[in-house]
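Enquirer: Multiple structures are listed underneath, in structure tokens.
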Structure I
Amino acid sequence: MTEYISSMRKYIGHERLLIVGASVFVHKNGKLLLQKRKDNGCWADHGGCCELGETVEETAKRELYEETGLTAHSLELLGIFSGKELFYTYPNGDKVSNVNIAYLCDDFSGDIKFQTNETTDLRWFDLDELPESISPPVKPVLEKCLDVLKNRMESKIDFEIVLINEQYREHVNNLVEESWGSTNVVTRGVLHDTRTHPGFVAICNSTVVGYILYNMADGDCEITVLESLREKQGIGGTLTNAIIELAKNTNCRRVWLITTNDNTHAVYAPAQRPSADGLARA
């Protein structure tokens, strides 16, 4: 309980209090990480009330770390949940009306460990084998989470990674031109013509759904262009890992790129998080 809520309870006792909080569902390989609450013995997501002056995203990341030991690198908004469906009375008699900003997180790091005395268990559950004893305010949020994940799994595509050859070269050049306005890339003051850069394409049903280009120089491998044409399919991460494997096989000292900080999760593969400086284009 936050200091603010504790102070409010001194004035209103157990009467219903409007509270704003944030919660996180952690997802990995078709499983959800749930916590068993100490107060009601039910399973729930990870979250809590906002501190004064704290953003809801800051709350979500803080609560996730405090309750699981995991650090969220990016959060996907599931929705804002409120209304009578989120009325709840705690075992101690405190009544609340929750406004919950809920997130989904599959981009995280760290070792799972108990961080608070509010939790008695942390456990991974298959999406089709979730426990029955879900904490009441969490149920509508969990339903939305399951809808999102199952729809995503149903729409998952199969793709293969192949080297860019004459069959794909012109098409990739056109994609670079269309997406970035030029086939020229400037990194650290050096002008590159990406039409000469080798790389890989991701192919689904004979269609290019992603591509990556690189430049080898002085024992370094720089990723110069990376684009996934289908979101949340693992294409960016798989293409990046193809470059990493290539670099290993050619005794390359490092793989690097320059990018903005608003979409770094796109290049992170579930199995391997490459070290990256970023990606820049002129």
Structure II
Amino acid sequence: MSTYAIGDVQGCFIELKMLLEKIKFNPAKDQLWFAGDLVNRGPKSLEVLRFIKSLGDKHIVVLGNHDLHLLAVTQGAQKYNDEDTFVDVLDADDKDELLHWLRQQKLCHYDKNLNFVMTHAGISPQWNLIKTQQCARELEQVLRGDTYLELFKHMYGNQPDFWSDDLLSWDRYRYIANAFTRMRYCDKHGHLNLIENGPLESAPAHLKPWYELLKPENKNLKIVFGHWAALMGKAHETDVAPNIFGLDTGCFWGRQLTALRLEDEKIFQVGSNGVRS
């Protein structure tokens, strides 16, 4: 059995199928981890959702910001904008089934045997692994529960930008959602900066990538994440720091779709088909 973590697909279904052919994915014995942002920007969000859902227990998905955006749009909490490309999902006969399935997915996944943890954007500087898992479960319960529509109405915004166990209600859930799905940079104290999104060389001097501020007890964890295509300037590289693997190598932007085999940390990549380069 092999376990492959795959970066942001973003509706690039053709490239996903090419990547699975390259790794010789065998659903009888292999498992796929998806680092979020299954949908949007690319042309085939509906096919991506249908395919991954069809994998059953052979997949693990953590939600990304584009996945949450799709859910918010379908509930009327956000508007479909000019850059969105998931109208195929909105018009599908099986839309409700797919969206219900999407709401059941995780925000964080940890495999003790592999010593790998996966989130879409990263791990908050204030959280150890236990707190990370607790916060993920809190928001997952809301997403899967009866108040998920209220969550989408209150989810958007950049505040609060610093974690406290005293955070309550929508402020608490908003911080958790931002840390798991939008985070890139923080200041030296660990406050989230949700504005800057470029490569490290363009960042203001007072900001650091979240992984440089991890708690000491998290340093031995192996972390896979997506979300930050600008971080991965050289598409053939995925390790951005010791034990930190960025898997968003910009397939939608004309670069590559990446899989990391977790057992031996071998990289597999396919190029974009070129229509968006």
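Please treat every number below as a calculation from the coordinates, not as lab data. Being a predicted model, the structure only gives us computed values, none of them experimental. Cβ atoms are built from the backbone, for glycine too; each structure is taken alone.
Enquirer: One of I, II was used to compute relative contact order in percent (Cα under 8 Å, 6 or more apart), and the result was 14. Which label is that?
Expert: I
Enquirer: Further, regarding this structure: When you work out Rg/Rh (Cα atoms, Kirkwood Rh) for each of the structures I, II, which one comes out largest?
Expert: I
Enquirer: So if we calculate volume of the Cα convex hull per residue in Å³, for residues 201-256 alone for every structure here (I, II), which label has the highest result?
Expert: Biggest value here belongs to II.
Enquirer: Moving to a separate point now. Taking 1.8 as the value of distance in nm of label points 7 Å out along Cα→Cβ at positions 9 and 249 derived from one of the structures shown (I, II), identify that structure. The partial results should precede the final answer.
Expert: Working: I: 6.1; II: 1.8.
Clearly, the read-out refers to II.
Enquirer: For the read-out FRET efficiency 1/(1 + (r/R0)^6) of positions 65 and 89 (r between Cβ atoms, R0 = 30 Å, to 0.05), a value of 1.00 was computed from one structure; give its label from I, II.
Expert: On the way: I: 0.60; II: 1.00.
It must be structure II, since only it matches.
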